[in-house]
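So, here's a batch of structures to check.
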Structure 1
Amino acid sequence: MLSFPNPSRSFDATRNCVCFWGYDKSIEVSFYLDLCALQKLSHGASELEADCLKAFDIASNQIHKAADKIHRKRGGSVYTHRLTEDDF
C-alpha cells in the first residue's frame, strides 16, 4: 500500500493537473490528477490554482485511495501515473 506522508501538491497549468507524490516503501511515485477528474470530485471546481488546490485538499483521502488502487493495478512497477475522471 502506498503512503502519502508528504502533503505537498502543486498545480501545473501547462498539464492541466494537480501533481502529488506517494511512496511505495522508499520509492517515490508521481501522480498527475487531471483537472477534469478534480472537477468531477469537487462538483465543478474552477480552474484557478487556489481553487484546485483547495478542492484537492478536501478530496485528498478519496484521491489517495484511487492513486493506491491505480498503482497496485499496474503492478507497482510504474512510478508515474495520470489519474483521470474514469478513475473515480
Structure 2
Amino acid sequence: MPNITLSLPEEVYRKMKRRTDVKWSEVARRAIVERLERLEGPVAFRASTSDLRDMIVESGVELEKIPVEDAIRYYRKTKELEWKRTSTIQAN
C-alpha cells in the first residue's frame, strides 16, 4: 500500500500525539475514501435515513417495538462492520 505525507499545523500534531489510542492513519484513510465516494459517487447502494425507515416500514418491521437496548446493540454492530468494510476497501 502506498504511503502519503500530510502537513499539519503544529498544534494539531501535538494534540494527535497525545491521543495514542487513535490510529490516525485509519482516520485519514477513511476520510479520504469518504470524500472520494462523495466526489465520484457511491461505491455501493446508499440511502438516506428517511429512505431506510420507509424500507423498514414497508418490510413490516415495527421499529417502535424494538427494545432500545437491541437497537443500540444493532447500531454498534453495524458501525463495526462498516468500519471493517471501509478498511478492507483500502487493502484491496
Structure 3
Amino acid sequence: MVTVTDRAAEVLRATLDEARTEPGQALRLLLRPGGGFGLGLDQEREDDRVVTADGEKILLLMPDLAEAVGQATIDAEETEEGPKLVISR
C-alpha cells in the first residue's frame, strides 16, 4: 500500500480544501497518458484503495494503479513554485 508522509498529507489536505466542490470528495491519483501522475477530485468507488490522514480520506487509488505503484511513498518537496509531491519506491 502507498505510504503518504505527514508533509505530503498536509499538501494533499490543503489542495483538497481549496478544490473540493462536494462533500465526500477526495483526491484521486491518476496515471497520465504518456507517463507521470496527476491528481483529480473524485468520490470514493467501491473497490478503491483509500489513504487517510487523521481520519480524513485524502487520496484514492484504483486497484490496478495501487498494484502498479506497490509500496511507494509519496512525499512533498519545497520548490520555488511551492510544494511538489514526489513518488518514490
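Any read-out appearing in this document is the output of simple, stated calculations on the displayed coordinates, not a laboratory observation. What you see is a predicted model; the values in this text were computed from it and never measured. Cβ atoms are built from the backbone, for glycine too; each structure is taken alone.
A few notes on this one:
- Top of 1, 2, 3 by distance in nm of label points 7 Å out along Cα→Cβ at positions 29 and 53, largest first: 2
- For -7000 (helix-only ellipticity at 222 nm (-39500 (n - 2.57) for each DSSP H run of 4 or more, over all residues; to 500), calculated) the corresponding structure among 1, 2, 3: 3
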